[in-house]
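Student: The following blocks contain the structures, represented as structure tokens.
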Structure I
Amino acid sequence: MKHDPWRRTPKAVRPLWLVASILLMCGLGAAWAGFARFRPSAERIRATLYDDVDHGRLDRCEHSLAWLAKHDRLKSQDLLARARMCHAQGRLDEALGSLKAIQDGDGLAAPARLQAARIELSEYRIRDAEASLIAGLARDPRLASARLELIRLYARQQRLEELDSQFQALASQGVLDLTYLSFWGMTRNLHWEPESDVEALRRAVEADPEDRASRLALAEGLRRLGRGAEAAPLLVPLPADDADARAIRAALALDRSDLDEASALIAEGPEMHAETARLRGLLALSRHDHATAAAHFRTALAIKPDDRRTLSSLGTALKLTGQDAEAARYFAEVRRFDLLSALTARLTETAALSDANLLRCLGTANEEVGRLIEAREWYRLAIAQNPLDSESQRALFRLEARAPRAGPGGTGQEP
């Protein structure tokens, strides 16, 4: 007879076994579902990591990164998160290493280069920061935050041509707002007061002694502050044929009224160097050689046509040679620059940025000195403040017809 395991089981108990078996199976299924629901996954770990980084829970980030490195792989977004964590912890070399691991062809390369630049800037390594910002813009030319970092860097170093190029790029992309345009105007049209920049420039030179641009700006800033004894040693590491360094050395000699040394320094300088030519003109004026002075000032203006100091000096030299009519034209140009500076200075007033009349006057003043991109943007802002401003509308139409909107790297001058 075939064995039947149920024969010994009382009939009343058999349904209980069935129910217990069913319940056990349901419980195991629920437990497995719960485990599957809460077991670690790369997507869940990443979401936790990014949230922890955003909220500063840095102690938990290490565990998430370690898990991802072991069970999956670190993606570009993970490397960005790791860099933020390391930066916050002061582990700057590790942060930079994570960012450099993001290849140039990656979609996150541009923000990675921007993040690396900000780390370098925090350590005053200006050359490395500039290289990272330029690399980021090569990947994404519309990365406005990278341009703004470059603008601040160039303003501190008084590299005005490079600063103009970045502002012109922002204008061509339609992201040059009132704050940025005001900063552009104040940097270009007001006299540089280096007090606020000297300490940062000094730290940049200490962090990177090969940073020529910061070294030159620091030396010139100290010279303008009357601290020539501090400025001179900064120029010693630069080669004798460095035209910009030679010009600052000559200016320091002029500050000391040492005309012989100044003459010797600029005698060997390059012919087509704006500041050297201007200093040659000043020396010629001091010798009452007005015709030679005028020739040197003309050379300087051919290189740098919007230098207010040179325009004024040329007007003076021409007047001293009896060329009153031509001198008057240069003095008139000087007055136009002076008006632009006076209007720009008003931007620091509380209500200035909502004054449509001031904005229109700034447009006119920029147009009259040939700064057409700035003029166009001031007219646009004036119209935004007062859409019924027909004068600004006519001026903007005239400029659009005269000079199309410049692209990145445009000169901003009338073609």
Structure II
Amino acid sequence: MTDRRSRELQLFHELARVVAEEPFDVGRILERVCGDLRSEFGFTRALVARLNEGDRTVHAVIQQGFDWPGDQWLLLDRFPFLVQALETGRAAFVRDALTERAMPGKIAAQFEVRSIVAIPLTLPQACFGFLVGDRAGAGFELSAPDLDLLTALGRVAAVFVSKADEYTRLERAVEELRRIDAVKRDFISIASHELRTPIAVVHGITSTLHLRGEHLRPDQLVELRATLYEQSSRLTSLVEQLLDLSRLEVGAVHGEAERFRPRERIDTLLTRLVPDRVDDLRVEVDPSLELETDPAALERVVANLIVNALSYGLPPVCVRACLDGGVRLIVEDCGKGVDPEFVPDLFERFSRGATSRRATTGAGLGLAIARSYAQELGGDLAYEPAAPGARFTLTLPSAALVA
């Protein structure tokens, strides 16, 4: 009795020491539990199988000496000895896996399993999985005190696994809060920087019109009103882009998939977006093509690409669709393309090449927003040089195509 109590205390002490000295890493904890199980009971092989109680499946997450049959989740009910351990909450010992039908005969034969034990990692409210050990085809015996010790080991390990899982969830929550906080800080910094100039211009013009409007010549009034319109339009665009970016970065965009014809959406978009440049665009999208995805997000991608092409490229700008197992929407212009040195930063926020800085007063947000929306659709946005010009390709998953 004294020897057994000493074994228990030593085993639990070693496990507690690992948890105390190292971060709450569930993988490291389970690796140590497997190692202690093998050394203490002379097992050649050990594994930990995590349990999904919802669909009653198991999957090996730690393997020492075992080679789990494929990287897959297996049905729990195919392994009666695991079911026994789950239902009793105690270590389940099998002397002969084949004759006692503890598992599928094919698996028992393939892995030369004879005697084997399953220890549930269980707490009163949940079972996290099983600790399994054997001697690689050799038979062995376990006494009732041994099974009691293994059951206790499983319960202690389950406590540590539970705490490690909680710690992992807490870490992820903290990281998410840090990310959201960083997004907020960036938004404030960016907004103050990008909005300062147009706000100052708008305020200056309105102040001039209010205080001295009666003394200005007609040509001066026309010039001020034109500048006011230009800067207020820029301000509106910047606000919309910043709001888009902030919503995307905090995961606040939740579109609904709908069935629609993209050609109809694109035609309507062009008359609304660039009514004075419609003649500079060619739309080569089959009117009968149907998609099932978020139409609003798709419009945001296409709109940003069209504005980008008209701002930095040369007409004609072509919008076309290709079907090759999936769906690709391509926007291509006839300009000089993108400077190869700038391509790696093309989709970064507030990135602008030398040509774009000279050409327009944009903030360098359009392509970053377009790619984010593309990823929200389950796809991606890529650039490649055309001959001549720039070609941007929105790739959508095959599931978006209506057969």
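Student: If you work out Cα Rg over 2.2 N^0.38 Å, for residues 104-263 alone for I, II, which one comes out largest?
Tutor: By Cα Rg over 2.2 N^0.38 Å, for residues 104-263 alone, the leading structure of I, II is II.
Student: For distance in nm of label points 7 Å out along Cα→Cβ at positions 72 and 216, which of the structures I, II scores highest?
Tutor: Max of distance in nm of label points 7 Å out along Cα→Cβ at positions 72 and 216: II.
Student: So if we calculate Cα Rg over 2.2 N^0.38 Å, for residues 280-367 alone for every structure here (I, II), which label has the highest result?
Tutor: The maximum falls on structure I.
Student: Can you say which of I, II returns 0.00 when FRET efficiency 1/(1 + (r/R0)^6) of positions 144 and 336 (r between Cβ atoms, R0 = 25 Å, to 0.05) is computed?
Tutor: Of the options listed, only II reproduces it.
Student: Suppose helix-only ellipticity at 222 nm (-39500 (n - 2.57) for each DSSP H run of 4 or more, over all residues; to 500) works out to -17000; of I, II, which structure was it derived from?
Tutor: Going through each structure in turn, the value belongs to II.
Student: Looking at percent of Cα pairs over 41 Å apart, point out which structure of I, II has the largest value.
Tutor: II
Values quoted throughout were computed directly from the atomic coordinates according to the rules given, and no laboratory measurement underlies them. Small disclaimer: the values here were computed from a predicted structure and weren't measured. Cβ atoms are built from the backbone, for glycine too; each structure is taken alone.
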